[in-house]
1. Upon calculation of helix-only ellipticity at 222 nm (-39500 (n - 2.57) for each DSSP H run of 4 or more, over all residues; to 500) from the atomic coordinates, which of the structures P, Q produces -2000?
2. Of the structures labelled P, Q, which one yields 0.60 when FRET efficiency 1/(1 + (r/R0)^6) of positions 99 and 115 (r between Cβ atoms, R0 = 30 Å, to 0.05) is computed from its coordinates?
3. By the measure mean count of other Cβ atoms within 10 Å over residues 43-50, tell me the structure among P, Q with the highest figure.
4. Comparing P, Q, where is FRET efficiency 1/(1 + (r/R0)^6) of positions 67 and 107 (r between Cβ atoms, R0 = 30 Å, to 0.05) highest?
5. Here Cα extents along the principal axes in Å has been calculated and equals 85, 32, 22, so which of P, Q was it run on?
6. When semi-axes √(5λ) of the Cα gyration tensor in Å, for residues 3-50 alone is computed for each of P, Q, which one produces 24, 11, 9?
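What follows draws every value from the coordinates through simple rules; no lab data is involved. From a predicted model like this one, the values you see are computed outputs, not experimental measurements. Cβ atoms are built from the backbone, for glycine too; each structure is taken alone.
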Structure P
Amino acid sequence: MADIEIRLDRLEQLYDGLDPAPFRDKALDRAAEAYLLECAEDAPGDAALRVRITVPAALVDRQPEVAAAIHAHFGWLWERAERRRIARGRVHRVAMVLGLAVLLAALGLRRLFEVETSEMAQVLREGLLILGWVALWRPVEWVLFDTWEHRQRRSALRRLSRAEVCLQAE
């Protein structure tokens with residue numbers, strides 16, 4: 001189990017002061033959210049998380065409220081990230097098909113200039129080849145790199161939405 005430790009003087013430090021929702025339904029403070037998420041991303045990927053919050057002794061009995069707020073906040077962020085992943089998947093598939101279509105069209109057009117030996121024909125051939133591969137640049141980047149990063153973030157959000165939350169007296 002990976003521990004994430006925070007020290008608070010008052011519970012209001014954990015919540016977003018601009019959120020007008022009742023105290024138990026408030027969004028977490030952006031700095032607290034960023035800290036918890038960064039720590040979760042740094043923890044080993046398969047380890048369960050425990051958020052240990054050191055508070056004044058009078059606040060220890062508020063543990064269920066704080067745990068519910070943390071679980072709800074990160075659960076909501078995870079659901080939002082999942083919806084974005086699904087929407088991005090559709091866009092990525094369309095972009096990949098379009099990129100492949102441009103590549104095939106560019107390679108087909110390139111063949112028209114193969115019999116020509118002039119400088120201009122050579123420039124056009126090379127330009128079409130470059131255009132075809134550049135059309136695939138972003139779709140391939142999404143598949144190979146962005147997907148991995150987003151998967152790690154979603155995993156950290158999911159783990160935080162299920163983390164054990166303990167309040168301990170200072």
Structure Q
Amino acid sequence: MEITEQCVVALTWTLKDTLGEELDVLDEPVEFLVGGGDLLARIEEALQGHGVGATLSLHLEPEDAFGDYQEHLLFLEPRNLFPEELEEGMTFEGSALPTGCNPEAPRDAFYTVTEIYPEHVVLDGNHPLAGIALRLHLKVCGVREATVDEVGRGTAGTGFFRVQPQAPGGSSLH
């Protein structure tokens with residue numbers, strides 16, 4: 001079966017920055033909905049017409065990936081608004097930011113705690129890979145028709161580097 005819109009692909013990949021530093025590796029195939037919200041548009045375009053066994057190497061500029069880094073998405077917030085067990089790397093949904101945080105902070109973004117000071121916390125609303133050109137080497141391990149449920153949800157259940165809120169010490173880049 002060839003990859004087209006509204007199908008599910010199982011992929012493995014290695015993601016690196018342009019200096020060759022490994023950012024993410026999927027050793028076991030993970031399913032993504034093509035034509036939904038799971039993959040970046042540039043990746044979906046490159047996959048079209050390929051089938052099981054295909055390997056692709058892509059170079060993604062920030063505008064094709066997670067956008068440019070935006071300074072206006074950095075916020076300095078009072079430390080006392082956050083839980084005592086706060087750690088760098090924790091993420092918060094904008095809609096769940098503590099009362100008293102900057103009202104200018106978009107509530108539809110995710111924020112990563114990047115620095116903690118005695119009186120303040122730095123929140124970054126940029127995607128962790130914003131402003132970075134990426135090199136992605138992927139392999140198509142499976143292709144199948146999407147279910148009606150997957151098409152309706154717009155996802156096979158996995159998103160490409162979606163940042164999810166996490167507990168201290170957790171990690172969820174994809």
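1. Clearly, the read-out refers to Q.
2. Label of the originating structure: P.
3. Q
4. Structure Q gives the largest value of FRET efficiency 1/(1 + (r/R0)^6) of positions 67 and 107 (r between Cβ atoms, R0 = 30 Å, to 0.05) among P, Q.
5. P
6. It must be structure P, since only it matches.
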